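Novice: Take a look at these structures.
What follows is calculated from the coordinates using simple rules that are stated; it is not laboratory data. Everything numeric here is computed off the predicted structure, so don't read it as measured data. Cβ atoms are built from the backbone, for glycine too; each structure is taken alone.
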Structure P
Amino acid sequence: MPRDRYTITADDIMPLEQYELIRADKKQEAILRKQLTRVNVGPYATGLFESWDSMWLQIQEMLRIEKGGAEQLVDEIAAYDPMVPKGSELTMTLFFEIPDPVRRDLFLRSIGGVEDHIALHVGAEVIRARPEGDLERTRASDGKTSAVHFLHFDFSPAAVAAWNNDQLKAMLVIDHPNYGHAALIGAEARAFLARTCFAG
C-alpha cells in the first residue's frame, strides 16, 4: 500500500467484498499495532498514535458499517486523511475515559483548554500539540472540553533526530493545572513510529 505518499485516496480503498476477505487479518494487525502506539497518561488519558494503516482501517470499517458507497467515501477520506502523518509529524487521538457519566462530565469541565497543555518532550526538544482543523475542543460557553482530541505534533529536523536518538528519553506530557501527568514512550514504539510516520 502506498504509505510513502502520506495520504489516502479513493484508489486505496478496497471494495467491501474484497475487504471482508482480509478483515480478520487487518483487525489482528491493528491489535498488535496498538500495543506499540498506545500511551496511558495518568488515570484517565489514553493517547493513540495514528498512521496510514490505522486511518485506512478506520475508513474501511466506517464504509463496512454504514455502506454509504462512493458518497460516504468522500466524507470519510475528508475526515480521516488529515490524521495520516505527512512525513514530518506524528498524529494522535487522545481520549479521556471515565465510565461514570456524572464524574466524566465534572472532570471534562475541570480541564478546559487541555488541548493547549499537551506536548512531546524528547531530550531538550518540546513538540507542542496542534489540534486538528478548526474544531472547537473546549466550549466557550462553559469551559467543558471534549472527551476526544485529534492532535498533530510538528517535528523539526532537530526533533526528528532527537526522536531517533534512543539515548534520549521521550515522554508524552499533559501539564494542565488540573491534570498534570507524563508517560514514557518506549524505544520499540519510537522506532515503529519513525519507520511509519517520518519521511526518509
Structure Q
Amino acid sequence: MTQFKAINPSVEVNGQTVFAIVDGMGDMKNMAFQILEENGISDLKPENWYSQQSWLDAFKQISEKIGPATLNEIGKKIPENAKFPPEINDIHKALASIDVAYHLNHRLDGEIMFDTENGSMKVGIGHYRYRKISDRCAEVECYNPYPCEFDKGIVTAMAQKFKPADSYGIEVDSSGKCRKNGDESCTYRVRW
C-alpha cells in the first residue's frame, strides 16, 4: 500500500487523534500547527473531523522536512490522543486493539468505521493485523497509508504501556516486510 495516499478520499480522522502531531512534535508545537494549516487542517479541535488525506499530507511534509524520528514520536503519542477500547489490560490485548482503535478514530461518509455496539468494522482504510507468536512475542502487520515510522511508534507505545511487570523492556523491530521497500505492508515483531 502506498504511504501518504488515502485509500478513499472521503475518509476523515477525528481531531483528537490529529493532536498527536502537535504532541509528538514537542517543543515544535507552533511548527506542527503551521504544517497542519498548510495542509488544510486549521482551527484544530478534538471534536471535529478532518480529511485523512490532509493529515497524510502533513505527515509527508514532516517526513521530508524534519525526518522519521519525529514521525516515530508522533506515533508514540497516539495511545494518549486516540480512542482505544476500554477493556485493554495486557500487552497482547493492547497490540490486538490497535486495529479497532484505528477504525474508531476514522469515519467514512459520516459514519465511524467501528461500531462499538455490534463489533462491525467498515473497510476502506487498511488494517493493523495482530498475531501472537508466543507469550512474550507478537507481530503487528501495518497495512495502511500511514508512514512506517509512525506505525512503529504506535506499536512501541502500546507495548510499553501494557508490558508485563516482570519485563525489563520492549524490543520492536521490522521482521522483513516494509512499505519503504515496495511491500504492501510493514510487519513489526515485538518482544518483551
Structure R
Amino acid sequence: MLLHDYFRSSAAYRVRIALNLKGLPYERHEVKLLENAQRSPAHLALNPQGLVPALEVDGMVLTQSLAIIDWLDNAHPEPRLIPAEPAARAHALAQALAVGMDIHPINNLRVMRYLAHELDVDEARRGDWTRHWIAEGFAALEAMAGDGPFLGGEAPNIADLFLVPQMFNARRFDTPLGDYPRLVAADAAATALPAFAAAHPDRVASV
C-alpha cells in the first residue's frame, strides 16, 4: 500500500491511524501541500480533487478518508472501525461527520488561502474563523459523547479517528478546550494507544 499523505493533513492523519490499528504495512509519499504539490499533474492524475489522502492498493487508487477507511473495514475487518449494527453505525458516523463535514472542510488549507488571497481576510481574523467553527462543532460533539473512555465507547472507532486529528488542529490554533471535557478525555485515551501515537504529525515526515 502506498499512502499519498501530508503530515499535518487531518484527513490523511485519520487514514494513518486506521492503517496502524489494523496492523497494515504501508509506504508514505509526502505531498507537500504548502508547495502546491497536490495540484501537480501527477497528483491530479491520482486524485482529480487535488487533495490528500490517496491510497494506492491492489491496482486501485482510493480517495476521501471515510471511503478509504470504509474500504479498509471491508477488506481487513479486524478491528472493526465502523460498527456493523445499524444504530451504532449511524451514531458513530454522525459523530465522525460532525468533524468531517461540519468543522474540517471550512477550516482547511484551500479555504484559508481563499480567505487570505481572495477576500483579504487577515491572519488574526482567519484564526477567529477557525476557532469559531471548531468551537461550534465541538459543542455539539461534546453533547453527542458517551461515557467513554473513547468517543466510540469501550474501544476506539471511526469517531475517534476523526476526533483526534481535529483535537490536534484545535490545539494548533489555540482553541480553548475547557468546555469539552469528554472530548479531551477521549482524545487522551486514544492518543495513549500506539496506533494513534505512531500516526501523530510529529512522528511522521514533516515539511
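Novice: For structures P, Q, R, which has the highest computed value of percent of Cα pairs over 29 Å apart?
Specialist: Of structures P, Q, R, the maximum of percent of Cα pairs over 29 Å apart occurs in P.
Novice: Here mean count of other Cβ atoms within 10 Å over residues 6-13 was calculated and came to 24.1; which of the structures P, Q, R was it taken from?
Specialist: Among P, Q, R, the structure yielding 24.1 for mean count of other Cβ atoms within 10 Å over residues 6-13 is R.
Novice: One of P, Q, R was used to compute FRET efficiency 1/(1 + (r/R0)^6) of positions 54 and 118 (r between Cβ atoms, R0 = 30 Å, to 0.05), and the answer was 0.95. Which one was it?
Specialist: Working: P: 0.95; Q: 0.50; R: 0.70.
The structure behind it is P.
Novice: For which of the structures P, Q, R does the calculation of mean count of other Cβ atoms within 10 Å over residues 14-21 return 21.9?
Specialist: Of the options listed, only Q reproduces it.
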